[in-house]
Each structure stands twice: as structure tokens, then as C-alpha cells.
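So, here's a batch of structures to check.
No value in this document is a laboratory result; all are computed from the given coordinates. These figures come from a predicted structure and were not determined experimentally. Cβ atoms are built from the backbone, for glycine too; each structure is taken alone.
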Structure I
Amino acid sequence: MERVTGIGGIFFKSDNPSKLYEWYEKHLGIKVDPQYGKMFEWRQKDGKPGGTAWSIFSRDTKYFDPSRAGFMVNYRVDDLDALLEALRAEGVWIDPKREDYDYGRFAWIMDPDGNRIELWEPPKASIE
């Protein structure tokens, strides 16, 4: 089983997300939806579309908890359930919370340094 197939998103915290979004637009040309951030679109080796989300969260967000890191990486996976089963057997801390949406399934783990990691299995019919 291939565990991680790509990076689904990069998220980080800021004291002033709106101002920081403006900086990124002015200096790097990254135009965003202020509520969701930016989706960088790309193609996989087989030509199917994909994307990497890039978002800035408020410094006081609870979304990264229990990690105290100022960032979180979202990794794309093919089979979330199988990966979680393997990680559990390997002693990795797994958040019991799960989220399911039309754009995919989500779970969270922590690395040994206490960084929260988001795992995302895109829907099988789509690879966005």
C-alpha cells in the first residue's frame, strides 16, 4: 500500500490572516478567497486533476489542536482506513475524530515532535 500520495494542503497560523493574505497577493501574486485560501491546481502523472490547498488560519484557531505548532500539513492518501490501521499497529497517536465530506475523508495523527498531521482521502470518483 502506498501511504502518502502527495501534499493536499499547507496551513499555517497568523496574528492577522487578512493582512498576511494581502502581503502574499502583493508580493507573490497569490490571489485568495479570504475564507478558504488558495487552491493550487496541477495534474497527476496520469493526467487527472489535483490540487494543493494553501490557507492561513487565525493564531487562536483550535483546528491544529492539540499541536502547538504554527503549521499543519495535509497529506493525500489512497486508503485512509488501511493507513490508519497500519499506523495504529505501529503505535502512532491517532485522533479519534473523523470528518467525511463530498470532497473527501479526513483523519489526524501526531508526529513524535507533536505536530498535527491531516490525512485526506479524496473521493474515488474525483481526485481534487
Structure II
Amino acid sequence: MDIKIDTKPNFIIWEPLYDTLDEKLTAALRNNWIELAEKGYHNVVLNLQYCMTSEEKAIEALIELHEIVYSSKHSLVCVDLQPSLLKNIKNAGAELTLNIAPTMQEAIDIISMEILERELFDEEA
């Protein structure tokens, strides 16, 4: 799979180089996250700028990946969605579940804030 990966200190950026978000791509992202999580990279910005459309099952798989990441107390933020992809996500009702940011900076800010929130809540417990 052609996925550009950029590692940062607190997160990784995935940029799939495909025009369709399909089940094969979401399966690759899930496997990639598992491998990277074992290496200490847990938080993800998923840049979907090249994905113009999606398969319904791929959106379901993306929601599952989102839930896996969040259940392990980490973050996944989708960014730079094309209007056609965003429409498919909204039609599936997934915009209420997925963490979507309009810009890369906002995605990074969301991850940073979620990291701080987790640290604060862990200290209070």
C-alpha cells in the first residue's frame, strides 16, 4: 500500500496516496497502526486529501479503527477531507463518531489537547 508516513514526537501522520478509501486501505491502516503502536507511535493524523470517494464498508472500518485507537487511550484525527468524501462520511452518519479537523494545525491541536487531558485525568485518578 502506498501510504506516506511522517513520524513526529507525539503523533504520526498518515497520508494514503489513493483516490478511494476502500476496505483494503482501511485494513492496511489498521495493521500499520498496530505495528507502529508497538514502536510507541499511538496518536494518528490521517490526511485524506487524495481520497475523493469511499466505500461504505471502508467508512465502517475507519470507525472501528477510530474506536480501537481511542479505547487504547490515544487519538485519531482525520484531516483535509475532500467534499465528496465528507459527504459520504456524513451520509453514513460517521461524522458524529470520527474526529474530523479542517486543517492539519487543528488536527495537531486536537491531539495535543487530548494528550494533556489524558495526563491531567491520570494524575487525578
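For this structure, a couple of remarks:
- Mean count of other Cβ atoms within 10 Å over residues 61-68 from the coordinates reads 18.1; which among I, II: II
- Relative contact order in percent (Cα under 8 Å, 6 or more apart) derived as 28 - corresponding label from I, II: I
- Source structure (of I, II) for P(r) over Cα pairs in 10 Å bins from 0, in percent, computed value 12, 40, 34, 13, 1: I
- Read-out helix-only ellipticity at 222 nm (-39500 (n - 2.57) for each DSSP H run of 4 or more, over all residues; to 500), computed value -16500, structure in I, II: II
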